[in-house]
Structure I
Amino acid sequence: MLEELFDANKEYSEKFALAGLAPRAAKGLALLTCMDSRIEPLAMLGLVPGDAKIMRNAGGRVTPDVLRSLIFATSFLGVDSIVVMQHTKCALTQLSDLDVQTHLASAGLDVGDWEFLTMDTPDVALAEDVGLIRSCRSLPAGITVEGWRYDVDDGSVARVVL
């Protein structure tokens, strides 16, 4: 399978059209969303490459590394609006951290002190994540931050935290 990826990249690079694209976010947007394969961040929001800085992780959760990236994006890459977009039917809403740790430990994996940031109440988790960004003193004043929910069944987006 990995060889197929290199073959596909060879074709892609022969038609590469993003050379010279500015590193700044043309629309001033940073979007944090889940790594779920059902989410197509650019297409679903009518964006094109170069419009936004896209960050993805399990659950679309705010972590120290997300904050680090947002500080950089707002200070150097033209970002003035941030959206945390989580989604319906997320695996992290169906498990607890203990469930994840138990599963991994039973597979013989060392989970150490990892937190998996599961969400028993998704809207509360989304509000907390938006709050973490809003309270980050290393972000410039005047940044807009919202929390959205993407519906994996119909492709719609709802504003949850304004």
Structure II
Amino acid sequence: MSSKVTNIVVAGLGGQGVLKGTGILADVALRAGYDVKKSEIKGMSQRGGSVTGDVRFGKEVFSPMVPNGEADFLLVLEPTQVEPNRHLLRPGGVLITPEAINTDTLPHKRTLNVALLGALSAHLPMPEDQWLESLRAGFEETFFEGNKKAFLIGRKSSQARQAS
């Protein structure tokens, strides 16, 4: 296990699943044996305002907040949230936006957050089965299959982009 800390920021609007997404991301990192810290800024989330969640994982993590300019990944659920959060991304960091997913292929529009987690997962060292375990733990059984499908769509989309 590398001593490097991986920094991820998830940004979107209230109701888009930022908090659910960061919860699943933190859970899969814990299942993989990493030290994990998570932080959220909800603000006006109940009224559709900006929401961000930070997840940091590695051999040893001391702070839950991703410092400005140090996010390895910026996952954005709402395109209007790219510019307000771009300063968090390090030079050479990976920006993942809804354009990475063909939303017409998703089982439901509310699964976009999970599809984007799938896209992110292709960049991270945790195996697919651990992601699926975290998804199963994070959703009621009735929602699992749709979210699993969305996750796999996002993962395959990202793997195809990396291969080309």
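Kindly point out which one of I, II the value 2.5 was derived from, the read-out being distance in nm of label points 7 Å out along Cα→Cβ at positions 92 and 116. Comparing all candidates, it corresponds to II. Ranked by distance in nm of label points 7 Å out along Cα→Cβ at positions 124 and 140, structures I, II are topped by I, which has the highest value. Each of structures I, II was scored by distance in nm of label points 7 Å out along Cα→Cβ at positions 68 and 148; the highest score is held by II. Determine which structure produced the value 1.00 for FRET efficiency 1/(1 + (r/R0)^6) of positions 84 and 132 (r between Cβ atoms, R0 = 25 Å, to 0.05), calculated from the coordinates; the candidates are I, II. Computed on structure I.
Thinking of I, II, which structure, once semi-axes √(5λ) of the Cα gyration tensor in Å is computed, gives back 21, 19, 16?
On the way: I: 27, 24, 16; II: 21, 19, 16.
Considering all the candidates, the number was obtained from II.
If FRET efficiency 1/(1 + (r/R0)^6) of positions 20 and 100 (r between Cβ atoms, R0 = 41 Å, to 0.05) is calculated from each of I, II, which structure is the one that comes out at 0.45?
On the way: I: 0.45; II: 1.00.
Traced to structure I.
Each of I, II could give distance in nm of label points 7 Å out along Cα→Cβ at positions 12 and 76, but the derived value 1.5 comes from II.
Could you figure out which one of I, II the value 0.95 for FRET efficiency 1/(1 + (r/R0)^6) of positions 52 and 108 (r between Cβ atoms, R0 = 41 Å, to 0.05) was computed from? Spell out each step's value before the answer.
On the way: I: 0.55; II: 0.95.
Of the options listed, only II reproduces it.
Out of I, II, which one gives -12000 for helix-only ellipticity at 222 nm (-39500 (n - 2.57) for each DSSP H run of 4 or more, over all residues; to 500) as computed from the coordinates? Matching structure: II.
We did not get these values from a lab; they are worked out from the coordinates using the rules stated. This structure is a prediction, so every number in the text was calculated from the model and none was measured. Cβ atoms are built from the backbone, for glycine too; each structure is taken alone.
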